[in-house]
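Derivation of every value follows stated rules applied to the coordinates shown; laboratory data play no part. Because the structure is predicted, anything quoted here is derived from the model rather than measured. Cβ atoms are built from the backbone, for glycine too; each structure is taken alone.
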Structure P
Amino acid sequence: MNNGSDKSLESWIWDAACSIRGAKDAPKFKDYILPLIFTKRLCAVFDDELNRIAKAVGSRAKAFKLVKHDKKLVRFYLPLQPANPDAAVWSVIRKLADKIGEQLTTHLRALADENALLKGIIDRVDFNATTHGVRDIDDNRLSNLIERISEKRLGLGDVEADIIGRSYEYLIRKFAEGGGQSAGEFYTPGEVGEIMARIMDPEPGMACYDPTCGSAGLLIKCELALEEKMALRTRNNFAPLKLYGQESTPTTWAMANMNMIIHDMEGQIEIGDTFRPPKFRQGNRLQTFDRAVANPMWNQTEFTEKDYDADELDRFPKGAGFPGNKADWGWVQHILASLKPQGRAAVVLDTGAASRGSGNANTNKEKDVRRWFVEQDLIEGVIYLPENLFYNTTAPGIILFLNKARAKERQGKLFLLNATTECTKGDPKNYIPEDVIRRIADTFKAWCEVEKYSRIVSRDEIAKNDFNISPSRYIHTCAADEYRPIAEIVDELDALEGEARETDKALKTILGRLRA
């Protein structure tokens, strides 16, 4: 079957998702839809592997017996055998007519039992689940979904791994569009990931890490950037990246693993809260990596000084201090501690992380940590992104770049790029076109100064501006930009209010002692 362009494949994959209750409700059912499309791909690839073996042994019936006897002949062994061995393996699922949810759940759990790599990934959803006695997805809708997914074959000869991978990523993005505030927990806009990956510029065999990996999109973008670079060098044989990620939400962890596999990539994705505790260790120290990419949740407030003080992995240097009541720089400290001596990182943060506390007479813990990073010459640069890119906020973000081994000619300097106007308006979100992605990445990599766009700023100038590292402070895209962005002003007002509360509290304590 000719699947046509990847655009038509994307249209089909989204139409299949919408077959349950339409586009508006499709994101609510992502935990059912993603495993089914993933299974469809596994079935088609298994069919292709069976056909290859059948050519050698004479028939599909013999191939089934051989693979059942030696499961190492295939990457994933599927215990789904149609009555007619020449029929597609997916037909076992397509022909379910009674108790569909119950039988489908049983099939996927059997598949996971046969493949350790799929345990907890493909078998975690109960397609027969009920809420207050009512099926979450009834058999009629489930049958309709299966039928729509059956319309295209997703085998090795039908669609290349990068195309099915892009289409799967497209589906995840569409779910993010309708996911509300929770969407940012599992998806970073692809354009942002591509900018990060291009600037990280990984080399073959490098270890790449994401401590808050969501659906693994940032890790996948790094591998795709490497593959593109190797293609330009006309090198077909090269060591892929070693991909490592940790994700705290079980359903998102499963999504990340499916996304990696469907891209035909291998990696190690651990489950759990990276802050407490990180899973990647070497003895009593953190495991370290060549590259790190991350988009941690912005402005987390659940971590206290006790959490930082109790750390036994040397993630939070005493000289830097603790970042106060927002964890953005705590994540940056964790990522720095996870880098090898020559390591580099790209981290997406709220814009306030670049400026909070600067310009205030009072001390500010977040500014103190930022000062330490600047003085230690660990920040390579900052990119200010356009607004309304991210799925859980309309606010712009920044990408902070760390480099533990700065080139001598770049030491004592930061490269700042203001890309606030570099987007195309979209619905529901803006996006960065491909040519602009390349311009941003190429300009940053070359450290090329462009009027009203990019600047090389000395550490002394940063210090004079009280360690404000926001590109908007140094690069004015037009006259109106002489005024600071509203998001930064709001963040600073929040910080001032917090400081005022602390001052009031201290004053009341002193007055109470005087009265006593």
Structure Q
Amino acid sequence: MRRSVLLAGVAISGLLSAGAASGMQMKNDISLRSANMAAHTLAITPMGEYRTKLFDEGGAEIVAFDADSKRAFVVNGGDKGIDILDLSDPMNIRKISTIELAQWGKTANSVSIHNGLIAAAVENTEKQAPGKAVFFDIDGNFKAAVTVGALPDMIKFTHDGRHVLVANEGEPNDAFDNDPEGSVSVISVPADITTITDENVKFATFEHLNEAVLPYGMRTANPGTSSIAQDIEPEYIAISADDSKAYVTLQENNAIAIVDIATARVTDVVALGFKDHSIHALDASNKDDAINIKTWPVWGMYMPDTIEGIEIDGKDYFIIANEGDSRDYDGYSEEARIGDLKLDPTAFPDAETLQKKENLGRLKVTTAQGDVDGDGDFDKLYTFGGRSFSVLNDHAAMIFDSGDQFEQYLAVHFASDFNADSSENGSFDDRSDDKGPEPEGVTSGYVNGVPYAFIGLERQGGFMVYDLSNPQNPQFVTYHTDRNFAGDPKTDKAGELAPEGMLFIDAAKSPTGNAMLVIASEVSGSTKIYDLK
């Protein structure tokens, strides 16, 4: 029997329900035109780039930067290593070498740096087995390694460098008969990294949720063979300004975990709730040969990938990119198109019209939730991702969501290439049935005293920029893309495709004296620098 949890009520002290978040989203129905008037401006100038020539092989994924050596470290999934790039002249990026990782596992999923010490999250050759956190010096020389959880997906130093945190996603195998528990490793970093052992690694786990009533707006999806702890899949980590807490996206679960770093304990799990698409419009069909952004009786699951922290006026805020992700394996898949479902006639009296391919019929939704009364038909429809970015406060409560602003902007300014796919040009409207422009990466920082958020669109390409001066109502600034819709992606003539890793470099640490943005694009396998002022 399929496990399906989408329950009202709170069983853990400090959990927040989705209701508070959904109420706050109502005020976000502002147009980009009005938002643009009040925002600070920002000049974005493309600078140098490094291209691996690896098309759609993950040639450039996550990026980190060391200010003293002026080097960037870029996860290269295609070559299964970490490329070391010289950024001392940002107009002419030079590859120095590649850190080979075969000795410690299959490939790196993430990289982080503090004071010249590089930490890499390396997954096991057997994906469901424990991975490694591997440490190197600035030249890529091995220093130490410790064991972490299954599929370490993201690694991050605290600001003071005393701890390294790893989000262990714990994905199941394709048959779905081996599903490791998700966890967060909290690693104490000794003064001499070569003395580190597995005794330095503690695990923040989710076993206490196995018998808990989950907050409304958090969910699970599996064939009924996985516990709650196994179902939870930590994805990405942000750290509070005082290094006391970690905020971890549980993407497939539509929730945020808060971890106390000192005790390596999960103190809160906060449900993100659902986006009401009867208020916030979306384009739901890739088979209507048109841009058709409108409201529908559908709920969006935010399901954020990246999370980034920023301190504004002495308070912690967290930005999330609401990408969306489903469980789609040979042994179990929750994906279905609305046109293939049996809809409850009371909830959807116009089901025949809704299920036409030019309406809602093509939109992908989950089958793990929505049959509210258990009678075999669907009373509610939940789709993957929010097609937006959101701002959370230090309790992980949502205080802002960008609604349908991304798609509305792209409809006006990229009418011929709206909701395009990242690996193919001439793919107008191709992603409308499946997460739209698909916001995935996010970073933030101050330029001339103004806080900005940068949100990468994985499928459409490019990045949105918002002024965060008022975190409860960020203002749209601009959208920048270096994608060439006339070029051939396979011959590396289409520019930057599928921004994955996004890194803001403060002016004080930049080689140029200006703030910079570094973006690693997964499909084009390229790393590009932007000057900000």
Structure R
Amino acid sequence: MRKLFFAASFAVVMLCSRSSVKAQAITSAQIDTLVERTLKAFDVPGIAVAVIKDGKVIHAKGYGMRSLKTMQKVDENTLFGIASNSKAFTSAALGMLIDEGKLKWDDKVRDYIPAFKLYDPYVTEEFTIRDLLTHRSGLGLGAGDLMMFPDGSDFTREDIIHNLRYLKAVSAFRTKYDYDNNLYIVAGEVIAKVSGMSWEDFIEKRIMQPMNMTGSAASFSRVKNKTNAIDAHAPVDGKVEPINGVLSEQANAAGGIWSNLTDMSKWIIMQMENGKYGEGLTKRLFSERVHDDMWTPQTIIPVRTSPPYNVHFSSYGLGWGLSDVKGYKQVTHTGGLAGIVTQVMLFPEMKLGIIVFTNQQVGAAFTAISNTIKDSYLGIKPSDWVTAFSDRIKASNDNAKKITDQIWADIEAQQKNNTAKTDVQMFTGTYKDEWFGDVVISIKNGKPWFDSKRSPKLSGEMLPYKGSTFIAKWIDRSMDADAYVMFTLDAEGKPIGIKMKPISPLTDFSFDFQDLDLKKVK
């Protein structure tokens, strides 16, 4: 899932120092202007923005188009994949079960999922429900995500849970923050085991239906009326186009929910009311004690103090990112699928909530909007975040293009000047990774070809690069994930394995090629 991020990003952008001014809330007309600028600056087809203040929705509006195919307009009821903002629903569901006395945050995972096993036996036995939610397992960033990303592979949830045992840690248990998706899939299975209903049924029946979130669903396949849903979009050969942005069903507990501004505003109001909702706040989803647990720091995230927000501390709670911003508690999360990125941001002390959904995968777009809105409430001198982030994205893209252009130039030069062509036949065969399964290297129409048997989108031509290294150029050009395919050789010069890594520094972290250890089996 997307590099934010995908998942969640809590980095603070360093710009010049700004003095505080008297807070003057941004108007709806100013938000309109801001979003229209953002659409153009970042080439985003459609955006939806909501602002919630003091328990009321004071702005909820769609901008641009749901899809470049249909050119139909976004409105406050347009459905977006909220991606990793689904994680807060998973932690809420566990909190509800805790209120019912059916489990505790510090219960051992293996008490509910006996098949759960990590590479280190000690970590396996000590791993708790809390650990599933806090990104401190010791596994690397996005470890194992290729089992459910970038497409609907054939890995079941049982497969994913089983294969976690093959992923080696990159840090000591509970010492370092590394964003993880697969452990939220395990959390979803704990909910199913304890409640007697699937994660999807629990989220819809126990959370969405009581809160009257009538347009939302636990996954895209469960959306009853798709006529007002966005298409995901991504740059393909320099032009933004509609793509398939639907997540594998197995990963719903990590990022599968689809919702809209109307419904998510209800969710945000409930959160800022410590679990209470409904007319007169007479109903309660979870206890204040459980809510405090979810908004209490669990894992420290390194941060540098910088203007204009003077963030001194950053952390991850249970499904939420937590930090101090200008003396206020900021509770936030981002989410990203292929072609979709979203952000939810809350300032509980101000009873302020901000929601930004976009149907293009450039995260800077939502950050420019949410920063501008929150600055107005924090009394920070206005900044042109759209221009600042646009310049930064351009520099980042230019750097990535320089790297990838050099690769293609090197390959083209070799093809022109090399009279002795690489013997590609010697590299053919089946290579197997313990958690990812088989990759077949073959010759198709005279070209070496890479095919993952369990993740079909990872298919494409392999171009000879240097020595025993090839470049995999995927058929799906929206992925921005072309990779080095580095064959390891035995003493006789015969290939016995493959290591991989992405070429572009912008490749999404969920393409965790670095975790693959493919061994030749035939």
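Given a computed value of 22.5, 79 for Rg and Dmax of the Cα atoms in Å, for residues 238-429 alone, which structure among P, Q, R does it belong to?
R
If helix-only ellipticity at 222 nm (-39500 (n - 2.57) for each DSSP H run of 4 or more, over all residues; to 500) is computed to be -13500, which of P, Q, R is the source?
This value belongs to structure P.
Once percent of Cα pairs over 33 Å apart is calculated for all of P, Q, R, which comes out largest?
P
When distance in nm of label points 7 Å out along Cα→Cβ at positions 390 and 470 is computed for each of P, Q, R, which one produces 2.1?
Of the structures listed, the value fits Q.
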